[in-house]
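Participant: The structures come next, written out as structure tokens.
Throughout, read-outs are computed from the coordinates displayed, never taken from laboratory work. Here the structure is a predicted model, which is why all the values come from computation and not from measurement. Cβ atoms are built from the backbone, for glycine too; each structure is taken alone.
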Structure P
Amino acid sequence: MSQTIQESYEEVAYPGFIYPQAHPDRLAVMAKFFGLNSPSIENCRVLELGCGDGTALISFAYSLPQSKFVGIDIAANHIEQGNKTIRAVGMNNIELKQFDVMNIDESFGEFDYIIAHGLISWVPDFVREKVFEICSKNLSSNGVVYLSYNTMPGCHLRKIAREMMLYHTRKVTNSQLKAKEGLSMIKFFSENVDEPEVYKMILQNEFDSLSDVNLANIVHDDFSEINHPFYFHEFMREADNQGLQFLAEADYIDMQDYYLKDPFRAMLYQLRNDVIEREQYLDFARGRRFRQTLLCRKDIQLNRTQTPQVVRKFYVASSAKAESENPDLSGDTAERFVGSKTEEITSNNPLVKSALYVLGKAFPESLGFDELLDSARVVLGKNENETKERDAIELSSLLLQIYRSALIEFHLFKPVFTLEPCEKPNANPIARHQSKIFNIVSSLRGDSCFLSEKTTVDVLQLLDGTRTPNEIQNELGINADEFGKAFELLKQNALIER
């Protein structure tokens with residue numbers, strides 16, 4: 001790989017973070033959704049190319065202790081940091097190596113899930129071609145590949161800001177100073193350019209996007225030697241050349257068109273039998289700038305017509321809460337349910353309302369379909385078995401529709417955490433270790449949690465299974481309310497093991 005790229009990562013470490021959309025559980029759910037019987041995630045082999053410090057892979061590996069994980073990265077400082085975490089936690093199902101992807105061949109082994117997050121848009125053409133080759137030659141027969149990359153046409157707009165920043169800082173040698181000065185320049189232009197109005201809007205939007213990003217990400221993403229976005233059809237041509245086909249996007253919502261105007265949806269419907277063409281025009285409609293694409297072997301026959309029956313195979317979870325303090329669940333009053341982000345749904349269907357109510361009460365835990373059905377029926381006061389199958393058919397169909405909006409999650413396994421801790425609670429050891437360095441930590445659900453309060457971090461670090469809550473409270477010198485608030489936050493973010 002390019003020596004310049006390696007040196008840039010040694011100079012400024014790429015910040016580790018968790019991307020739950022690449023968790024083997026998510027990949028397996030999407031595979032099953034489209035008719036691929038992918039390997040069991042509870043006993044699989046996973047390879048991540050360009051793993052950085054392994055933050056995501058370590059989190060995945062901890063949640064699946066019987067599976068094997070291998071991560072490679074060209075930067076020694078990344079691997080060293082990741083291995084410190086592995087040693088601190090005492091894990092034995094994951095291996096991080098300083099290794100060049102160009103040296104991987106079939107002898108490196110076969111993997112059920114191959115992940116490369118944010119890699120192929122930032123490497124030379126010959127490295128990108130090698131990544132596709134690895135995804136073909138080192139993938140098991142029913143395996144799944146996750147590749148994320150910058151996408152056109154949206155990145156045409158990002159390219160404007162990138163090239164302006166590169167020119168403005170062309171004489172600056174320090175990487176972090178380049179990023180700071182480049183960002184300041186985009187801010188200056190976005191605030192002082194008036195005409196043409198559309199240009200001002202573009203600059204303002206790019207500044208707003210960059211302002212929410214870690215400076216190290218800007219160094220490696222926007223000031224990198226290579227930043228190569230692709231049109232989806234170009235990406236798929238390379239995949240096809242390696243015997244791979246499009247499976248899905250990692251986020252099911254990214255494949256939906258319900259938010260588009262009717263004429264555009266009608267046009268996409270005409271392309272329903274050509275998934276590549278449809279996805280490309282969907283990118284045109286959205287101005288998409290980033291994709292998280294899943295691939296599988298071309299000889300696998302997929303089923304692109306999802307039926308409600310598939311929903312019964314999954315566990316279901318949702319953070320959605322009723323907006324009303326006392327929602328009418330059994331009547332025909334329309335109730336609004338809001339998720340932890342921006343997703344929401346309004347429904348007057350009693351089965352939908354009761355199911356979302358049950359899921360919200362159970363969160364962060366997930367429920368099997370039958371358990372959810374039974375609990376929703378209890379809420380509605382239904383005891384007669386003769387209507388149960390009819391309700392099951394209706395609920396599975398409704399959940400399939402709601403899944404399109406990202407208000408609910410589907411899973412194939414239940415992570416191990418507790419909402420009812422024992423006498424001496426024990427928190428996720430990875431999160432305890434991470435909290436000494438960052439304020440974003442790994443949850444036991446395979447995602448991340450932002451800890452904004454120092455008290456919460458302090459409580460987390462003492463939850464090592466050797467102290468009672470009262471002992472922790474006394475050791476920190478905090479009152480019961482402060483401890484209770486912090487402890488509840490840790491529980492609700494799936495950070496307590498027992």
Structure Q
Amino acid sequence: MKEKSLREGTIVKKLVATTSCPTGIAHTYMAAESLEQAAKELGVEIKVETCGSVGVENELTEKDIVEADAVIVAADTNVDTNRFQGKYVVTAATSQAIDDAKGLIKKALQGAEEGKTTEVKGDIYSQVSDIKSARKSERRGPYKHLMTGVSHMIPFVVVGGLAIAISFIFGIKAFEEEGTLAAALMQIGGGSAFALMVPVLAGYIAYSIADRPGLAPGMIGGILANQIGAGFLGGIVAGFLAGYFTQWLKNTIKLPKSFQGLMPVLILPFISSLVVGLLMIYVIGQPVQAVMEGLKSWLQSMGDVNAVLLGIILGAMMAFDMGGPVNKAAYTFGVGLLGSNIYEPMAAVMAAGMTPPLGLALATVLFSNRFNKQEREAGKAAWILGISFITEGAIPFAAADPFRVIPAIMSGSAVTGALSMLFGASLKAPHGGIFVLPIPNVVGNLGMYVVAILAGMIITAVMLRILKPKVEQ
């Protein structure tokens with residue numbers, strides 16, 4: 001006999017769930033089917049997202065999560081639960097969902113009815129973390145895919161840049177002598193980490209679009225971009241081409257259920273790799289290489305006026321939306337050029353990204369009567385966020401007074417970017433804030449680089465003094 005609905009006399013309306021197992025083939029879908037069947041028998045509405053070998057299916061939307069009263073995560077792999085912030089989340093292995101789906105559903109319903117939620121802290125560090133998580137979850141379309149590739153690429157760039165810089169401690173050309181420590185460090189940094197930069201960028205752009213079937217064709221396209229000389233621009237093109245083509249194949253090719261296991265590991269990556277590879281070699285590679293060579297030539301030959309103008313643009317972009325799409329576009333430009341041994345834009349980008357929270361922190365000290373007590377307390381944390389190159393540390397201030405704060409921080413960052421480019425400062429590590437500055441040879445023209453950051457901080461603070469009225473205590 002069918003069990004009595006658990007929703008009678010309750011306020012529970014809906015559950016959402018996500019399932020994932022290491023192979024993404026069997027248990028992922030068995031757990032989902034078990035949860036759906038149990039929910040049907042209990043009279044509970046549920047939407048189950050599966051993270052399988054062919055990618056995410058029946059994906060939970062922001063609307064689904066908002067409307068849900070509780071969440072079930074049945075997974076044997078790491079699953080991002082940040083999007084479920086504020087909801088009651090029940091976690092379990094896929095085997096438990098298969099064996100006792102009704103128990104999990106009852107537990108989720110009980111927790112929801114008791115008003116249990118995920119705890120959210122209120123200090124500035126938590127605000128910044130929540131803002132970054134929210135922005136990540138809000139990314140859609142090409143921007144989301146590009147940022148997925150960039151975020152996976154950054155560790156390779158950091159390791160490569162630092163290894164190369166340390167090799168220079170023994171002399172700028174010491175790595176040319178085979179068998180030396182300097183040569184080994186250069187092999188680690190330039191020969192290995194930097195060589196993987198573009199393939200990883202392309203691979204994870206494709207992965208973001210088409211999940212695991214897109215990874216191999218994306219990386220192969222990225223390697224070809226390196227070999228052709230198309231650089232990070234070629235990697236971006238290869239990643240999007242591989243991702244969208246693989247996704248199209250996934251939606252187009254229909255096989256019997258017994259052959260579905262061949263799709264993600266053989267059919268999709270093989271066909272896509274061949275098509276992407278041939279297009280990169282015969283059609284796309286050379287035009288993108290020409291564009292990349294033109295960009296490199298312009299950057300290497302530009303005079304002081306053009307350098308300052310580029311610094312102003314990059315600096316203003318870094319402060320405009322403080323970690324948003326415009327900020328990330330400037331950051332991606334700087335990071336991408338590292339693989340081509342062009343380090344000046346990256347220096348301008350990081351310095352300009354540090355300036356907004358540091359300038360605001362300075363303003364709360366010098367001009368405290370322009371800020372309320374809560375903002376002055378937040379200013380203490382903004383020092384740490386600023387020196388760590390976390391531009392989002394400025395967001396709580398900008399959210400409270402955008403029409404005064406945003407012009408002020410853009411002015412300071414534009415000055416910092418311009419001075420950094422004018423001084424010819426260079427940076428081989430794409431992140432780390434002041435913590436990478438003491439490492440020998442990571443920063444070129446270190447003294448004037450620090451001057452550029454200090455100048456931007458002062459400009460930001462002075463602009464805030466001019467634009468913001470006194471706060472009544």
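Participant: Check the numbers for distance in nm of label points 7 Å out along Cα→Cβ at positions 337 and 369 across P, Q and tell me which is largest. Before the final figure, lay out the partial values.
Facilitator: Values: P: 1.7; Q: 4.3.
Of structures P, Q, the maximum of distance in nm of label points 7 Å out along Cα→Cβ at positions 337 and 369 occurs in Q.
Participant: Here helix-only ellipticity at 222 nm (-39500 (n - 2.57) for each DSSP H run of 4 or more, over all residues; to 500) was calculated and came to -13500; which of the structures P, Q was it taken from?
Facilitator: P
Participant: Can you rank P, Q by distance in nm of label points 7 Å out along Cα→Cβ at positions 433 and 465 and just name the one with the largest value?
Facilitator: Of structures P, Q, the maximum of distance in nm of label points 7 Å out along Cα→Cβ at positions 433 and 465 occurs in Q.
Participant: Using log10 I(q)/I(0) by the Debye sum over Cα atoms at q = 0.07, 0.13 Å⁻¹ as the calculated read-out, with -0.42, -1.45 as its value, let me know the right label among P, Q.
Facilitator: Only structure P yields this read-out.
Participant: Matching task: 2.9 is the computed value of distance in nm of label points 7 Å out along Cα→Cβ at positions 313 and 393. Pick the structure from P, Q.
Facilitator: Value 2.9 for distance in nm of label points 7 Å out along Cα→Cβ at positions 313 and 393 corresponds to Q out of P, Q.
Participant: Match the computed value 6.3 of mean projected area of the Cα convex hull in nm², for residues 17-112 alone to one of the structures P, Q, and report its label. Numbers along the way, then the final one.
Facilitator: On the way: P: 6.3; Q: 5.3.
Going through each structure in turn, the value belongs to P.
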